[in-house]
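The next part holds the structures, each set out as structure tokens.
Coordinate-derived values only; no laboratory data. In this text, all values refer to a predicted model and were calculated from it rather than measured experimentally. Cβ atoms are built from the backbone, for glycine too; each structure is taken alone.
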Structure I
Amino acid sequence: MSRILFQINYDVHPEKRDDYLAAAKELEAYIRSKTDHNYMVVEDKNKANSFTEVYILKDEAEFEGLEDEMDDTIYGLTTKILSQYVVDGKTRYYTHYEID
């Protein structure tokens, strides 16, 4: 079975960076404490305020179950990030499968 790399990319308003970072750290800590997902938030070294949420998932079943595991806290923090900090609320999603 191939692992899956799932990414959510977006740009954050520069003036809201500090508030975004606090929310992103809260989301990351919560996901790590409540799930077994390998999850992190990273920033593009060459483009300030461009962030990516990264999931490394063990298989298709874990990938398919992501939405089912979204509880009120995850939903609330995700909604807050997208509606308050992300430029135009625009995100880009990428799904990559490990080669066998």
Structure II
Amino acid sequence: MPKMKIKKGDQVIIISGDDKGKTGEVLKAMPKESKVVVSGVNLVKRHTKPSQQSAGGIVSKEAAIHVSNVAIVSNGKPSKVGFKNDKGTKVRVARKTGEVIDK
């Protein structure tokens, strides 16, 4: 299983595709497929039947996007993610600025 450097809750920017330049928060990370779901990005229409919980109709929801098409946001700019030892613990850092990505 490939290791993903982007996790749930991270602020990311889309670097390629139809939604290039949009930013959002990672809602779900799927490491087995190397994909993430980002809020407000890659919206698709889903036709749903009425049920007891919902009225049905056409619903917009976020679809998964490949992790190679997103980059972490550091000071408003896209950055790669690196790792560093900080007082004996492994932490993620933004390669562009060197700041620690809090989690």
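Given that Kirkwood radius over Cα pairs in Å, derived from a single structure, equals 14.1, which label among I, II identifies that structure? The value was obtained from structure I. Given 0 as the derived value for helix-only ellipticity at 222 nm (-39500 (n - 2.57) for each DSSP H run of 4 or more, over all residues; to 500), which of the supplied structures I, II does it correspond to? Only one of I, II returns 0 for helix-only ellipticity at 222 nm (-39500 (n - 2.57) for each DSSP H run of 4 or more, over all residues; to 500), namely II.
Among candidates I, II, the computation of mean count of other Cβ atoms within 10 Å over residues 4-11 that gave 17.8 used structure I.
Of the structures labelled I, II, one was used to calculate distance in nm of label points 7 Å out along Cα→Cβ at positions 44 and 60, giving 3.2. Name it. Going label by label, the one that fits is I. Can you say which of I, II returns 0.40 when FRET efficiency 1/(1 + (r/R0)^6) of positions 52 and 76 (r between Cβ atoms, R0 = 41 Å, to 0.05) is computed? Among I, II, the structure yielding 0.40 for FRET efficiency 1/(1 + (r/R0)^6) of positions 52 and 76 (r between Cβ atoms, R0 = 41 Å, to 0.05) is II. 21 is what came out when relative contact order in percent (Cα under 8 Å, 6 or more apart) was calculated for one structure; which of I, II is it? Derived from II, not from the others. Supply the structure label, taken from I, II, corresponding to semi-axes √(5λ) of the Cα gyration tensor in Å, for residues 20-67 alone with the calculated value 25, 13, 9. Label of the originating structure: II.
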